[in-house]
Structure 1
Amino acid sequence: MDFRITGLSPEQFAPFVGLDARELARRGAQRVIADRERGFPGRIELRAAHPGEPVLLVNYLHQPAATPYRSSHAIYVLEGASRRYDRINEVPALFRARVMSVRAFDHDDMMIDADIAAGTDLEGLIARLLADSRTSYL
């Protein structure tokens with residue numbers, strides 16, 4: 001079964017680009033300069049920030065459903081990133097280098113399954129979760 005992985009839409013983060021520290025703080029965000037290769041995973045291009053690159057640390061509502069699974073957390077986005085990762089049957093290198101938690105949700109936005117896998121084994125986990133006819137999205 002085919003799968004598609006996309007980064008987040010850059011448009012939703014455009015209002016943060018170029019703001020000074022005070023205005024970012026007012027919006028609950030901050031600018032950080034990556035100081036190492038790992039640790040700053042950009043969620044638009046789905047690549048790690050390189051040392052010296054500015055990233056924005058923002059709170060992101062990643063599960064907006066009106067269920068008990070509604071959830072948000074802090075994420076990094078490369079400041080000014082404009083090319084959204086969008087590939088079919090391809091796992092980005094950013095994911096390959098990590099242990100990933102994957103959750104399957106049904107049409108009512110309720111979690112029906114979840115598991116973890118090394119990034120190098122994601123295709124198998126994705127295939128297993130999507131094989132469940134109740135799965136609407138991961």
Structure 2
Amino acid sequence: MRILGLDYGERTIGVAVSDEMGWTAQGVETIRRVSNEKDFTRLAEIIEEYGVREIVVGLPKNMNGTIGPRGELCQSFAHRLATYTSLPVQLWDERLTTVSAEKLLIAADVSRQKRKKVIDKMAATFILQGYLDAKSR
């Protein structure tokens with residue numbers, strides 16, 4: 001059973017998928033957002049291609065644990081996605097995942113231009129891996 005991990009943003013959606021055993025997360029792509037219809041259509045294609053049975057959406061929380069406007073948008077997206085796909089959608093605390101992904105790419109000496117292209121996909125991978133690790137405990 002594969003699980004899809006998403007880093008939902010204003011302009012892009014980072015996408016990661018688990019292996020079939022649910023142990024590791026791998027980045028798949030970064031979807032450039034066009035419209036909800038096209039975004040959901042592309043996500044449905046990925047779900048079909050990988051045989052996804054569950055979805056995890058990153059929930060950006062404030063450092064004090066509260067949910068701000070960005071988090072509310074993610075909650076709304078997750079609800080619409082669950083309705084569209086009829087799959088269970090979990091929200092996962094994504095605090096500092098983008099920061100962690102950025103630090104990793106800088107440490108690997110990836111140029112700023114290249115980082116920009118993969119940061120959301122990496123953040124989705126961090127979100128999904130955190131969920132998988134917690135689920136296995």
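Just so you know, all these numbers are worked out from the coordinates, no wet-lab data involved. These numbers were taken from a predicted model, which means no experiment stands behind them. Cβ atoms are built from the backbone, for glycine too; each structure is taken alone.
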Origin of the value 0.30, where FRET efficiency 1/(1 + (r/R0)^6) of positions 25 and 121 (r between Cβ atoms, R0 = 35 Å, to 0.05) was derived from one of 1, 2: 1
Among 1, 2, which structure scores highest (criterion: distance in nm of label points 7 Å out along Cα→Cβ at positions 17 and 129): 1
Parent structure of the calculated result -16500, given that helix-only ellipticity at 222 nm (-39500 (n - 2.57) for each DSSP H run of 4 or more, over all residues; to 500) is the read-out and 1, 2 the choices: 2
Structures 1, 2, by relative contact order in percent (Cα under 8 Å, 6 or more apart): label with the highest value: 2
Which entry (1, 2) yields the derived value 28, 18, 12 for semi-axes √(5λ) of the Cα gyration tensor in Å: 1
Parent structure of the calculated result 6.1, given that mean projected area of the Cα convex hull in nm², for residues 41-112 alone is the read-out and 1, 2 the choices: 1
